[in-house]
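Take a look at these structures.
Rule-based calculations on the coordinates, nothing more; no lab input. All values reported here derive from a predicted model rather than from experimental measurement. Cβ atoms are built from the backbone, for glycine too; each structure is taken alone.
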Structure P
Amino acid sequence: MDLSLSIVVVFNSYSVRTITVIIQSPNENNFEKLSIKYPTTLSCSCTRSSIQHDQFLSFNRTYHPICTSQFVNQTFISSVIEYNMSNYYPLDYRIMTAFHFQIITLLCRTVKQMVSDALEEFTRKYIFTNKALFYDIFNVQIEALIEQLKATTMAYIKHINDFLWFNIFQNRIISGLRTNYYINTVPGSEVSIFFISEYTNGNKTCTCSLNNNCVHQAGIYNVTERVGLQVPLLFGSLPNDARLLLTIPGIMVGCLPYNSILASKLECFYNQSCIDQIQIFMKGFSLVKPVL
């Protein structure tokens, strides 16, 4: 790499002469000093016109802490599976617990793979220039490339999410947990009654046939106090609900496990006291510690 520097000298007679100073193979420190002193006339040709991104960029990936917690351990997930879970009241957290953590585990694994693939593809690309770039210009270009990488990766993740939502919603998939639709079969008869679930959140009522994102605050309910389901299937309306034994902050339930976990903030899982309260009703929570 040769660095040439043009210096304009003005004599008393107003004649102008350009002096070119060539520095062979300057180091980075010298180049930076000269670029500050001679920003308009400094020119530094490169011996190579391209360099791969992984030669000067590295990434420190940080994922949501729950992805490395005990909550995504299969032993824990298996411990909270109950074979009669669909019999719980639809707002009861026990009806979706295992499925929530299965989804979280899958999302963590999927996002890690997607990010890894995106970074691998990005670091294999090249930056092209026949002259050394000033520090500020170089930083602007690299930051723009990284922002584009982030935007592209997020758009791809959103595309996958939208694809899942579209297929679930448009195909009217009926949850085996009976949380979005409920089919009541009359014994000894071919007649089946099809009900659509509704959830209240605040002052609004949301219908699962129109919106899969209907959610409500999760809790533990006394299922023995309510026999059968009233029509219409409106959940979250306090006069009609079973007796609430425990509210679980930051966790939502609703039409489907996938949509409700995406609407959850998971704050309970950062708190040992909250985990201890859930453990009273689900012994499997004794296997986990709070998310750090």
Structure Q
Amino acid sequence: MDTRRTLLVDAFTTEPTAGNAAGVVPDADGLSAEQMQAIARELAVSETAFLQSSGSADRRVRYFTPTQEVALCGHATIASHAHLHEDGVIERGTHTLETNVGVLEIEIGEDDRVWMTQDQPTVRQVDLDWAEVGDALGIDPAAFRDVAADVPPAVASTGMAFLLVPVNFLEHLGNADPDFAAIEALAEAHDAVGVYAFTFDALGADSTLHGRCFVPGAGVPEDPVTGTASGACGAYLRHVGAFDDLPDEMTFEQGHFVDRPGVVSVRVGDEVRVGGRAVTTLEGSMVIPEFDDDEIIEA
């Protein structure tokens, strides 16, 4: 009977049961895709990171939601490397990580924040029907029109594409009543994995913005704190000239409206980097299921 060490690590926070919980399997060598998917489904958090040996980097990672494999995941990357550092496996400094979008650099800083260098950004502005967006997010369309002239909607990616939608006030963003089927259709119509709605009307005095991220098409109705969307949004803010002088480091709040508050640090220069801390909240071992070929039913 094969068992593997399995953890839940809360990313973008130092408080247990806050931020975004990620599953982490530190030794996933030899596991099949079906086994990894079954483990992710059992852990039932937005993403689980499976760390494996790599011939081109310090280690390889594969990310699974409860329903499918995804190419990149910010919070599971932060969570897994924070745990490796806490466990004494890696030291402060720069490490390389093979992902499905290429080899990325991960840095453990002197303050123990984990920094993830994301893929090269792409940003394309899009025209939206604000009534359709309002129906999908459950927000009065006027809340978008107020700010869209200065920060127009766009699809941005630093490894995963998100439809970025500005909202005028936190009250409107916080009172959103999302229609997840409509959000999935809206994202698909713009070749995005999900929708990231944000407002500059943040809770914290030092925060740049407050965001909410909806990814129902990947089995994650609302993601508490999203590193990939934060990186994409940082690149987008530079692209649209949202600030006269882009801050060297931005602070994005997220998760407060699902009782999982967290903070993502974002730096946009020659590269886009997202950073944060993490805390291990659960550790144990999982019995690995065995699959025969005739047990796997194609959907």
Structure R
Amino acid sequence: MSHTVLIVTNEILKEMKNHYGILAKLPAGAIFSAKVDGCSVTGYRSGKVLFQGRNAAQESSKWAGKTAEPKKKAVSNAVLPDGFAAMSVMGSDEVGTGDYFGPITVVAAYVEKSRIAELKALGVRDSKDMKDPEIVSVAKKLLKDIPYSLLILRNEKYNDLQESGMSQGKIKALLHNQALGKLHEKITPVRPDAVLIDQFAEKTVYYRYLNEQKNIVRENVFFSTKGESIHLAVAAASILARYAFLKEMDILSEEAGFTIPKGAGALVDKAAARLMKTYDESVLRHFTKLHFANTGKAKNMLREM
């Protein structure tokens, strides 16, 4: 049975208890337990919340951004063909899913095997080991050097989708599939040896998210966590996605009149409260992912200003 475990704060645990309600019989140590479509949810005094069932990943993703320290069941890496790192590969990655401010950016990039050494010399590597100025520098070169497809999901649309009941996992799957499809069209008649998606869901869950789509990229598709360290195509996609995200954050900062912070920490709460004080609460729909816990924290902070 598929399952996901989240660790949440007492505040979020109470919010989840109010959201799901309580069944008559509770397991030992539990403060709430409920059943929703394809999933049972049990919250414990320790702050652990257990999601079980075929829709566990989808249901738990509704609470993205509200966890104290998410502990999801590890996704399994696919067995990749021998010599995968030296193949011509199309890779995809996303940025911004854990940031309260700013959009989600997804990039699919194609790296031919004949270009791998050249791109390494250019500085393409795991973006987690790169600071923003270096990412900007390398990305500007990549934009002119490799085929890619970029999608930007800004917050107004993101909030509409999330409020309609779509999980962040499904949103990401739709964006990855669309970016890969557009890149396939761009490089036709060339066909990559393989496609590598930086894994955020099990393969079966990923394709379940796409089951209503007309065009689904399926041929020679592999999924792996830490995809940036496996093939340069994912590393390049990550750099370009990060660059696009940084540009969008610069635009938001200009609109706000002050520097908008990244992430989802205390500085973010202060910035959101400042925005509401300067303008009004409705401005958050444009700047933020409203369902994150930061929204409530910022509103509480605003009351104390």
Can you spot which of P, Q, R the value 22.6 was calculated from, given it is mean count of other Cβ atoms within 10 Å over residues 247-254?
P
Which structure, out of P, Q, R, was helix-only ellipticity at 222 nm (-39500 (n - 2.57) for each DSSP H run of 4 or more, over all residues; to 500) derived from, given a value of -10500?
P
Out of P, Q, R, which structure matches 17.0, 47 when Rg and Dmax of the Cα atoms in Å, for residues 95-166 alone is calculated?
Q
When volume of the Cα convex hull per residue in Å³ is computed for each of P, Q, R, which one produces 140?
R
